[in-house]
1. Out of I, II, which one gives 23, 47, 27, 3 for P(r) over Cα pairs in 20 Å bins from 0, in percent as computed from the coordinates?
2. For structures I, II, calculate FRET efficiency 1/(1 + (r/R0)^6) of positions 41 and 145 (r between Cβ atoms, R0 = 41 Å, to 0.05) and state which one comes out highest.
3. Matching task: 11.8 is the computed value of mean count of other Cβ atoms within 10 Å over residues 89-96. Pick the structure from I, II.
4. Quick one: Cα extents along the principal axes in Å, for residues 153-248 alone came out at 55, 39, 16 when computed from one of I, II, so which one is it?
5. Match the computed value -24000 of helix-only ellipticity at 222 nm (-39500 (n - 2.57) for each DSSP H run of 4 or more, over all residues; to 500) to one of the structures I, II, and report its label.
6. Any idea which of I, II comes out highest on volume of the Cα convex hull per residue in Å³, for residues 217-296 alone?
7. Matching task: 1.7 is the computed value of distance in nm of label points 7 Å out along Cα→Cβ at positions 105 and 225. Pick the structure from I, II.
8. Given a value of 10 for relative contact order in percent (Cα under 8 Å, 6 or more apart), calculated from one of I, II, which structure does it belong to?
Structure I
Amino acid sequence: MTRSETLTKTPTPMWRTLLRRLTASQELAVLIALLVITAFFALAAPFFLSELTLRQNLRQIAMIGVIATGMTFVIAAGEIDISVGSIYNLAATVMALLIADFGFDPWVAALVALIVGALAGAGNGVLAVLLRLPTLIVTLGTVSLYRGLTILLSGGLSVGNLPNHDFYSLGTQGIGFVPMIVIIALVIIIVAAWVFRRTVFAREVLAIGSSAQAARRTGIHIARRKIQVMALNGFMCAVAAVLGMTFLRAASPQSGVGFELLAIAAVVVGGTPLQGGVGTIWGTLIGVTLIVVIQSGLIQLGLPAVWQIAATGAM
């Protein structure tokens, strides 16, 4: 008789299996990193979890989160927009000027600002289509164009001293320490996440980001979708400007500087690759939260502002 031996593999330890599953999803990996870093700053900085700090962080997450949500669509389409800070600044300045100099109701001024943002974003898309250039190259120019236009409108001065109005309570009042603008931003992001997962528009955007040539062969109108994505991104920048105006109540020539780096970093850290074709809105929101937590924590530890910039660049 012959005897057959049954060879058995050494079972993989449970902790390794769990670790592999956790790290397989970048969203989950970044979420774990966020929890660990938050716990560290909570222990190292005594005021990190104070109501004032939490409220400030939530406002920042709301503003950058909305901008980064629009950027997710852009990057998923295989494009990059570095003019988001300038569009934010333009929309905020237009809104502030309409209120301060022309007596517009803040709600009407906000509507005009949203239109300005959408038109500025669409302008980026139209230029990219007409010149047959990547949006990165186009927005290298419009980042200065829009900021220069803002300076012309404001005379290079900050626009503030806005009259009192119930509109501004959205940035100062809310549920507990959560301002209303945070809830509004979350609703907007939820809608954007649904659009990103459930609509033909998003599927075509992802197809373009995956392979523009293949998308064209399937009948997708690439030029139209590119303009729409850029217009959406500009609109989201204006939404962030309106949200910011509820508690800042002013616009300065330096408003929005560096927002493009924060938005792109949040999108990539959250799991959307720069080459496009895939994307995740919730990953982007986690990425935004991680960046804001790190920046706030470094401030609470008393480190110079340059460390915030370095930390964002490192991520």
Structure II
Amino acid sequence: MKTRTVIQELLEKNLLSEPQAEQLQAYESQKPVSLYYLLHILLYASVSAFIAGIGVLIYQNIDSIGHSVLIGALCLLMLACFGYVFQKSAPFQWQAFTDRQPILEGILLLGCLLFLAIEGYVQYQYQLFGERYGVAVLIPALLFFFLSYRFDHQGVLSLSLTAFASWAGLTAAPSQLLVSNDFSDPVIIHAGLAVGVFFVALGVFLARKGIKPHFMYTYLLIAGTLFLASASGGLFTIDSWQLLYAALIAGGCWYFYTYARTHGSLLFLLLSVVFGYTAFTYLLFHNISMDAGFFLGSFYFLASAAGVVWFFLNFKKLLK
């Protein structure tokens, strides 16, 4: 609802006087607008566009420029990014940086993406790691983990956690599963569960020790979502362990819900509801006959639609 409409309604109910309404209208029309998030979006979009442009440049000019020249130029640019950030950034702090510099955050992210581009380019062209793909993924995971804590960058931490999850999948799963894109295999599902539990536990431990406690949000968003997604995959594909996966999903959703209430996070509340609803719906219709499913379906999804309306009308109360 627009502010002008709210003021008009309050005025009609005699809850505001004419002078008060005029003052509020003047304040709303003249108050400053924050450009913080807009500038952040533009900065990260510029970094992404720059990396995409480098990829196009390499693709179009690889024959005329040469591999060594391109790799050398990219390495110099990457080292310049890391060197500038090390030189200009504040010293390491156990807590969040009080004086954040978005430009440095963008340059650090650019350096990390350049590292990935260089590593992928060298692996594709020269087979530097051979078939040891786990090593190729583990190196950026460890590097980004260090950089994220050194420079207090949650975006780089998310890159690190994603790389660690990839490393766990590559290490645990036979290569033929990855080649055939069989991500429903129990090995991959259990690897996802293990990685999710490990990094959520690590985030909780570090937060309680006072080491970058604000990073807990990223740990829970990446690793917690991986845990719930893996448990959901197990629920959908492994019928013999259905109750176990359902219990894991229920536990994960409850943890998301308690975190959402503690920190007032709508995102984690939505995730808990979506994963919980999906698992409950699957269990309900998977374990009844088709005739009963057709009969129950219309009522169930009608009730679900009403539940969605109720949720959006009352989610603020759930976060209190």
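Just so it is clear, none of the values below were taken in a lab; they were calculated from the coordinates. Computed from a prediction, not measured in an experiment: that's the story for all the values here. Cβ atoms are built from the backbone, for glycine too; each structure is taken alone.
1. Details: I: 31, 54, 12, 3, 1, 0; II: 23, 47, 27, 3.
It was calculated from structure II.
2. Values: I: 0.60; II: 0.95.
Across I, II, FRET efficiency 1/(1 + (r/R0)^6) of positions 41 and 145 (r between Cβ atoms, R0 = 41 Å, to 0.05) peaks for II.
3. On the way: I: 28.5; II: 11.8.
This figure was derived from II.
4. I
5. Numbers: I: -24000; II: -27000.
Of the options listed, only I reproduces it.
6. Values: I: 123; II: 83.
Top value of volume of the Cα convex hull per residue in Å³, for residues 217-296 alone goes to structure I.
7. Working: I: 4.0; II: 1.7.
Comparing all candidates, it corresponds to II.
8. Details: I: 34; II: 10.
The correct label is II.
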